[in-house]
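Asker: Just below sit the structures, each encoded as structure tokens.
Derivation of every value follows stated rules applied to the coordinates shown; laboratory data play no part. Treat the numbers as computed from the prediction; the structure is a model and nothing was measured. Cβ atoms are built from the backbone, for glycine too; each structure is taken alone.
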Structure P
């Protein structure tokens, strides 16, 4: 079997390797490369609008459906970053957010050997009690072929959940398995295979847009302010007082 190297695993040969440049030139190359992430998301704006509407309609059917992020490595960490902010920023109930991470919580801080390949953990970790038809699964994978993430998506489909796949390679299992899909065409990286760079940036931007517009549709933003924010520290308590003065609610 011939292995076809996905675009995200290749080196961006349009640019001189950064280790052969002086520091300032290397920084400029990396910055310009990161800027391509915005274009990849911009090309999906109409698609994202439809996706947010689908998710909103699905979650509006009950007050129990959750937004569940799933992924491995960098993609998992990006998903957790987005989901963890939904409660303090928008007051979205904590019990309506979930995470299915290859290698579990420990993988957020260190690399867990073979975690993303272990689909048996998916079979152990997902059943009708943890994922159901009320839920929305947001699956992230730069390659789009991460076994763990693809298996979570596949089984979530069987359980009736609404699945969204976000990947940086077009021809991949994840997008084929997902009911809703986003292809972020970021291509090769300035460091071959390091998808923590522009692929990861594009995923972060994409999730920012999806979750923020979704929270707006649920009425958790008023006149551009975080009307439902949860004040968990002094800075936020001061912000809450200023927002309350505006009488937004």
Structure Q
């Protein structure tokens, strides 16, 4: 009996230790900053947001249309510039390097990134009256919150989720992640506050964000508000290799 109690005590201590490790390292598991890049011939701007200087890649074009892009957690958004520039010829483009990413200063967290998103939108809105927002993976949570707080033209969600807590539950089912997580990105709760048309592009074989999490977010919108495109056989990180990906986004953004 004493041996069993000792084993149980060791398991309990180990479990508590793992919970503490998850709590203390959670942001390093959510955010994977990429180094600064310097694509030739590409314009960048810097915006001050709180204690951070944010670097954005920019393609300016005449007219009211603009697209703000929030990428994934380990994405070098500059890699999307050539394809975006070709796919969206009528839009000015603003691709965001999160604080701590790609030449932006500061450290990422949900409150900080959401505040930065508001600063970015207001800067873009000073020059463009018809702004669409596109968020991929992690960025879909930022796009959801921004779209619920600002008037936008279109909202594009790529490999999105209803709640980052629910995604974590799928990956860590034995741990009380609902109690441990600080950055929660509760996207589904923002859906009732969004009026713009929505496109959700889902990877059929997504191994990071289960399809059920994406569909749970879709179901938070009225059916007539959201269009869903599922790219079968696409994985979380390969979805942008499918021609249908930007084709669907281009068609959605070109609608009147």
Structure R
């Protein structure tokens, strides 16, 4: 989701990997990014000019972002060539801030599928301050399921910005992912009874899919949780062994 800390996490994770002598490549796929907390090795902004699109086609920011996202797919071969030439141990891809631009449009789905033939995983960022509301939690896990339906590759749940909520709130959010009863109890405290009932039904359907897994609390400020994220990534990508070229 927008503002969930994707770019900050990309920067923190890449630096953590480099400190461990891993050969890391970072890719920014957001053509509308103004500033980034890291220096991307591959940058969508080198292939698609947002301002030029707005001027040439008389588009507003949202229309230009949609066009830019679709146009980026036309440059996939060039982007793939950059990745193959660098041949990194691991490629970290920072997706656009607007989730609908990447996951729910064919251009983004195409890029996710064709960017590399190597094993891939999705780290889904659950914004901890947002997710501590049970209704918002339901919205977040449904978005994760929707993304999986479009980009069916293994998902790792990261509870981002964990440093901005209390330990008790982190424990509460984690409990919602593994204990239906805990989520049901929290939903019963919601004043909007209709919303609570609908959300409970939605939550049960997600539980039944088996997609929901325990999120890993992380903070890009103090790097807490990154070692656990990396362990989860390693299990998916290489069966428990560190990435090698």
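Asker: If helix-only ellipticity at 222 nm (-39500 (n - 2.57) for each DSSP H run of 4 or more, over all residues; to 500) is computed to be -13500, which of P, Q, R is the source?
Answerer: Derived from P, not from the others.
Asker: 19.5, 78 is what came out when Rg and Dmax of the Cα atoms in Å was calculated for one structure; which of P, Q, R is it?
Answerer: Going through each structure in turn, the value belongs to Q.
Asker: Assuming 15 is relative contact order in percent (Cα under 8 Å, 6 or more apart) as calculated from a single structure, say which of P, Q, R it is.
Answerer: Q
Asker: Looking just at distance in nm of label points 7 Å out along Cα→Cβ at positions 98 and 178, which of the labels P, Q, R belongs to the structure with the highest value? Walk me through the numbers on the way to the answer.
Answerer: On the way: P: 1.8; Q: 2.4; R: 3.8.
Sorting by distance in nm of label points 7 Å out along Cα→Cβ at positions 98 and 178 in descending order puts R first.
Asker: May I pose another question? Work out distance in nm of label points 7 Å out along Cα→Cβ at positions 154 and 210 for each of structures P, Q, R, then name the structure with the largest result.
Answerer: Once distance in nm of label points 7 Å out along Cα→Cβ at positions 154 and 210 is tallied for P, Q, R, the winner is Q.
Asker: P, Q, R: which one has distance in nm of label points 7 Å out along Cα→Cβ at positions 58 and 226, as calculated, at 4.8?
Answerer: Structure R accounts for this read-out.
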